[in-house]
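Down below are the structures I want you to see.
Read-outs throughout are calculated quantities, based only on the coordinates presented, and are distinct from any laboratory measurement. Predicted model only: the values in this text are computed from it and were never measured. Cβ atoms are built from the backbone, for glycine too; each structure is taken alone.
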Structure 1
Amino acid sequence: MTTQDAQEKSINMVELVHELAELLREAKDDEAKRLLTRYPKLVGYTDDSGRSTIHFAAVGGSLPLLQFAILNDPEMAHKTDDLGWTPLMIASSAGRVDVVRYLLTLPDVDVKHTNSNKQTSLHYACSKNHVEIVKLLIEADPNIINLPDKFGATALHRAASRGNDVIVRALVSTGKCSLDRQDGEGNTALHLACDENRGDVAILLVNRGADMKMLNKEKQTPLEMLKDPELRQKLLNLKK
């Protein structure tokens, strides 16, 4: 047994993993690197959720430490935690643009990977209103747009519900977006935009050809879910 192995055996590696995670979440890269330099095998250790150095680096946006982990083990680039989250998915959700951009240059990173909820990196980027990351992901693979999660929701459903017309426009402008796709409740993106009173998004979707007469499982059209009579009239006027 080497001196290094003896040291690592005598300490609690689980505690060190938690310490490393905290350092990276707080963007204390220098301290994190010193810890990894002292305990090199820490790179591959996971916490009780299956997350390791590369996942923590993705959360904190530490590109140098993420690259260090991949250099140590290239398989880390697409390593999943216990719920199926990859570094790309984590960085997309956390809004770490530089990390996402770097990961998308790697050959084995799967943009269409889904986690235990069948959600993609794009689902999370849309939910969190990360416009630049959305654009990077759909540029990498526009076919990701219509992938449904376990609730039947696509990225467009997420963006419409959040009311982000910039993201909705980016999705629709690819020409690959299924405007009237229904989720598990039978709702289209227009249903959700109307239900949340997202006027700009609703107008954009109708102008792009979204069907105002689609029925969800409650037998409601998008307009019947609207609470704003003025917006309802605006949408009706678009079809005159």
Structure 2
Amino acid sequence: MAKLNQIIAVEKGVKTKSFQELTDAHQRVQKGALLSGISRTYQPKDEEGEQLPSESTRVQVKGEEVLRTVAATLTRLFDVTGTKDWANCEARADVVVDGAPLVRDVPVSYLLFLEKQLVDVHTFVRKLPVLDAAETWTLDPSTDSWRTEPVRTVRTKKVPRNHVKAEATEHHPAQVEMYFEDIAAGYWTTVKFSGALPARRVNELVDRVEKLQQAVKFAREEANGSDVTDRRIGDAVFGYILGNGQGG
């Protein structure tokens, strides 16, 4: 008995071949010359008349034969795809993480959906903002965010001062230069807050998502290994379409 993964493996090739043969059949029946034939003979008016050879052209493409060929090709496609789709309705597996089932009896179609969604979740989690490693952070319950320890810094202000470069003399005034001196005016106490996540937490989330991704892939492979029942859809479909097979 065939497995679902075997049917999936051959379906693409069957689709490609069916499309090519259907296209070829369509092109052939559009060529009127291939569908036409003729046979004619010549008989002179009397025995002494000129004898001419007979002429004939055979019909190269016959509509009913093309129909049967197309039906046979598409019957294979219909059967393979039907077998796969019916099996997909029945193929199931558990998603097992750390030896315990996380979700039971998951259909293979949902496993495919989950596998694709987890790629986006993985990208999202990897790009989560991380707390600045240069700071020491503690969780502040009152704000439900992270905070640093208070840091005290001096606030300064500039005060003008005079610098006497030369004392006054009997003949010259004093030479004075003004400059500004920074003096302490007060103190800033700064506490930083952040809604980012610790690197440890982000790494933990990434590990969990990756572990779940592996579990979903294993479950999909298990489901795809299920036995399938061959479905004969094409005969019923084309038996109805072609009727008695002879047209009018």
Task: Which of 1, 2 leads on Rg/Rh (Cα atoms, Kirkwood Rh), for residues 67-170 alone, largest value - done: 2
- [ ] Work out the source of 2.1 here, i.e. which of 1, 2 gives that when distance in nm of label points 7 Å out along Cα→Cβ at positions 27 and 131 is computed.
- [x] 1
Task: relative contact order in percent (Cα under 8 Å, 6 or more apart) derived as 26 - corresponding label from 1, 2 - done: 2
TODO: Using distance in nm of label points 7 Å out along Cα→Cβ at positions 43 and 139 as the calculated read-out, with 10.9 as its value, let me know the right label among 1, 2.
DONE: 2
Task: Of the structures 1, 2, the one that 90, 36, 11 was derived from, the read-out being semi-axes √(5λ) of the Cα gyration tensor in Å - done: 2
